[in-house]
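Once you scroll down, you'll see the structures, which are given as structure tokens.
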Structure 1
Amino acid sequence: MLLLFADEPAPVEVLNESGAGDAVLLCDHASPLLPRRLGDLGLSEARRREHIGWDIGAAAVARQLSAAIDAPLVLTGYSRLAIDCNRPTGVPTSIPEVTGGIAVPGNAGLDAGARKAREEALFHPYHQAITSFLDRRRAAGRRSVVLAIHSFTPDLGAPRPWNIGITYGRDRRLAGAFIETLERRWPEIRVGDNLPYAVTDSGDYAMPVHGEGRGLLHVLIEMRQDGVADAAGQALWAGRLADCWREIAARIETVEAGAISR
């Protein structure tokens, strides 16, 4: 069964494909949109527009950052409630029956065919677009540094005090550069070092596959949502990240040559 009607938006959007810089931006949870065939999954529109449906503010920051640093940007077209494009397929959080303590009735008891339809329509096109794009850059002899833009809830059972989290898996080189630069330039903000999440092979997909799997410098950036929920906050954080990246890009060979943390 084809999941998307012909007149529905594409499952992936690529902006500024010819961007001149080394950075390649990803936004894995860019949209709260659901395919029409899935209806509302048993959730109200207000609930679907909460964090369980997408990363609030992340796409707006990513779009502004793309323009500011002349970086390509790849965004998902549909909600993580349909399928999470930053989870390996087949794990429970890929198509969650419960997320953030909220039951998702339309995801309960799906058979293999229904899961495959979502994977083929939404997950694979997004990651194939990233793979093809990075392949073309490599063939052209271009450096690619992968920055994934996300946001996190201010409270998840307990307050999360970090204004921004810089997260990584086995390779801390780029994350360390971002943490040092953010803390030095803006000492008033609180930076999470692998907080509120760490990148793992079972809990993430984009960084293990497109970053670490290719041997590319990479980092997953998590902004707290109350800081990027409106236009002013989005512009502020896009500007901060752009300034950070410009400083790091000027010494990228040094960062690249650094030791991998673990």
Structure 2
Amino acid sequence: MSYKDKKYRVRGKAGIEEDLQELPESLKQRVTRVFLADGNALAMPKKDMIEVLHTLADNLPSLQRVGTYGYAKDVRDKSVEDLEQIREAGLGIVYLGLETGDDELLRWSRKGITTKDNIDSCQHIREAGIPISLTIILGLGGIEHSERHAKATADALNAIDPDYVGALTLMLPKGTPIYEMEQKGEFVQMTPMEILQELHILVKNTELSECVFRTNHASNYLPLGGTLSRDKDRILATLEETLQKGDESQLRPGYLRGL
């Protein structure tokens, strides 16, 4: 929905230079991180991306990391060598919306890709030496497909072994197709405890190395975090204790989840 009415265009080096000209010199000296917006800057041609990264490095002396969103189809169009050159030019992390590891749910949510596309693209990024941060969406399949969604997503994460994973919880903004489905009774939104049960299944089935896992997004009911190779048991124990108590008053209230 964020980009539905926007036409894709590449601003490139000239656009970045315009932005930099608007910054006071004192601020340029202090900038340490840059995020290339909007939805998927990695879609731009390799040459343009490298020019942008060099322009940032030339103008921001304290720059430590540049990040961007990625989309599997656009990553697939670049070779590992292309991505390595982009990394050498300064790209420090790619954020990619995995959402789910279930192909049926990917089709239903109109992602336009398959789980294999996501896995292959993420492995490409990792092979090029670029850290990757994935997002997944709890509750995407509703209670009917909850367990399948959780296990399939864990399988996809295991195949990728990302550096970071952030779990979000499905929201139903007015005006979206899924909101209309919910209003018609065609989709039943999961309760907070059902979401936490899904999260428990997902975490239990993950086998990741040094992945930092967090549920600290505003949409989530219970903020959790840790490195799964060390903190998995603690995260599961917290979820089990919360589920056993069944006290929704201890979770993040709805008015604080408004986005």
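Some notes on this structure:
- The greatest value of distance in nm of label points 7 Å out along Cα→Cβ at positions 170 and 226 among structures 1, 2 is that of 1.
- Comparing mean count of other Cβ atoms within 10 Å over residues 194-201 across structures 1, 2, the highest value is found for 2.
- Highest-scoring label, criterion being FRET efficiency 1/(1 + (r/R0)^6) of positions 18 and 122 (r between Cβ atoms, R0 = 30 Å, to 0.05), among 1, 2: 1
- If relative contact order in percent (Cα under 8 Å, 6 or more apart) is computed and equals 24, the structure in 1, 2: 1
- Origin of the derived value 19.7, 57 (Rg and Dmax of the Cα atoms in Å; candidates 1, 2): 2
- Answer label among 1, 2 for the case where helix-only ellipticity at 222 nm (-39500 (n - 2.57) for each DSSP H run of 4 or more, over all residues; to 500), calculated from the coordinates, equals -13500: 2
A short reminder: the numbers here are calculations on the coordinates, not readings from a lab. Every value quoted in this text rests on a predicted model; they were computed, and no experiment measured them. Cβ atoms are built from the backbone, for glycine too; each structure is taken alone.
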